[in-house]
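For reference, the structures are reproduced in the following blocks.
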Structure P
């Protein structure tokens, strides 16, 4: 094994040890935040693949997360639970009698989301740039209408409630690690180099023999598959879903994550997901009464979003390409940085 592989294996081992410790000692609230970080990381890393690595401005991940959430939820609910939930219209057959395990439902959620992405890629990738954004945004709005009106499938505005909390730290972070490994290997493969070529100049890439359409379709389908899996994890984390959960605001948040982290950087997408999911909760303290330098200050509702927005503005001013730009984490760079810091500490 090379040095990088040994260090990576050690880092994964440390993460697993931390998860084991957190699972036994952290509060339910802290564990929920860790699960949220993992789910956002799954979506951000794969959303970055289509927007950052391939350079296609897609605004439709909320649709695929919704597909995954409803698919996984409908498959894990028992026939009795479905009959009790669908009070407006009875659920359609065969969904009314199907009930499968959580792992099977996640696979089904990813496959269905990926299949739909593959099918719509033909009309979607007939356009580019801003037009592509409009088309994918429209698809997200179509899914919003479907989830609200297909009452015999989605239970309409009432949504689905009473889901079993299957999503644990092991499920969320295990799938997060798996997603990162798959994404990194794809980006570093010949397919990943083709995606980057399409991003830089699609016409030149096609002139060099790259099939731009199938390259974009691969990235789009790959991203949708893992968005569907993340949707299944999300549904069984919050245990209740409704159409209002999957609006464009969800896509907007994901777009903020990958832009702040750095478009085209898997490492940046991870950093952005952690900062967004954890930072948003950490800033809740400013909305509660607190003492600063001996002065008792009242909590200000909504102040955390003001501070969060100010941080985003400063990040974009001083790091216009995002925190990582297009750079990726490397052990050699980390070792060099550590050596530099140690030298400076010794000098002082």
Structure Q
């Protein structure tokens, strides 16, 4: 019997991290731990692309900062850095007002009306970031998150000939040495489609597999993408173009970020914007609650319309109209001149 894969009653809030959930870059606690001049590190990183271009090398932006971090490890200033330390540094990440509590409150928005409960609507949070995954996992927000896409590092890489080894040393000191995963702004759109198709929940579903809209776990129209600026335009476009919501935030202390968000709105890239303040009375929290409710209302309407369309009416006894009953009585009356 044919059936759909998913009930499509889940809403996804997909979050950028740096400058969206936090006012700084997440790497700040890491630099403080090792006494690294953060401004100098980013200045060097920003200069890498041009310096390597002069040498005839091409370099992707996000790879640049990750590789430069590994150079700091290899050359000594950050010797001994491993995934455990990255996660420990994540605990020192400071969030914007209202976080991480808003993540928990948002999940309650889909339970605020009886119809939402009747249709078992749920909400999930995803973080899609060019930052570092172990740091996100170590942060205060991690326990509220349903999935993380960000950079991963490999410690103690396998050496040539490892397939012939029968045993591996387990006492080698852990230190990050290779990039296991890198997320750039285009990679963020891939993450959106993994959430859309359910690849993150079911590894048997390839993100490149062709799937009918009704078979996808979370339709794009059930998504809200929240980020801070122009670098997220590809993701804003995917979500907005698919019927979802796109929302930008800005640091209330920075006029330039406000103006940047307004340009995104005027150019049709986003549906709205507001301050990176997630306390219950903020305009951002209220905008998100309103649009979560609108998505819930649409899910309810779609599911009830589907039931009405697909569920046939049961058979019933037919009741004659008054005119039909009168005709029946007239037919039973004896005609004039007849014999009983």
Structure R
């Protein structure tokens, strides 16, 4: 493998400023963490006093050409506002593809449009993505990981970080050493690891201890996967050997999770009956109403997205379980909002 990319790399001291304290990131989740969901979740975290350090966009797929500006703006409308949500949370742009030259060109253009950082997706387990040689399937080709990351690193301004998000492997973990070596030589500024292989998907458990071996890298490592409670976050940090976390579905299910982690709130019941709850169902209602007044192609799409979120909230709030039974077949937004306002015990 070629020598490490250093000529256009983010200065180490500047990267360390991003990680002066343990970072908490909102994960990119295809079909879930769209701009509206990002806005709501980052606002909640901000209001609770522990904002996310940054969020990563859903992946933007790079295939055959340089993408036009409107594609970047569709996925990341925050680019119109200094690449930040309304509450000031920065949004990093994630790209997915297998052509190093095209990935580099699109990354450079994203930076021209205002991207504060570029993240590269090597973790998506979706068959439709993997079958087109994108996402986690590239973990079977560590040399390609190196080529893509290094090409992107060389193409974007030195002050803009480039990171990568991976899993432990594709079908198994047999190539972890090669993956680690590829990352080490690529010029990546930090690495996020979902602690499962593609084959393991999202099925519990996550193998946080296997992240340990990546801590030999000279760059920060962020742990991700199966973090639903503050207790699990503590276990993840202990087993992985890193204090940096990316929160995904757990943050959607309990929007106060990031605050719970850093304020050591009790997780005895982990539902609305928990007297140590940081964000009560009553306090969450206005945010849900804001969601239902958000931008979408039409109300049908918006209601569908809200029901997706509500179904996830049932894992964290008993009130959500009752509301879900009341409105799961409802198609009128006003009726749903009325039911939501009257959903407290």
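Where a number appears in this text, it was derived from the coordinates with a stated rule and is not lab data. Every value quoted in this text rests on a predicted model; they were computed, and no experiment measured them.
Brief remarks on what is shown
- If semi-axes √(5λ) of the Cα gyration tensor in Å, for residues 59-258 alone is computed and equals 25, 21, 16, the structure in P, Q, R: R
- Value 123, 59, 38, calculated as Cα extents along the principal axes in Å, assigned to which of P, Q, R: Q
- Computing relative contact order in percent (Cα under 8 Å, 6 or more apart) across structures P, Q, R gives 15 for structure R.
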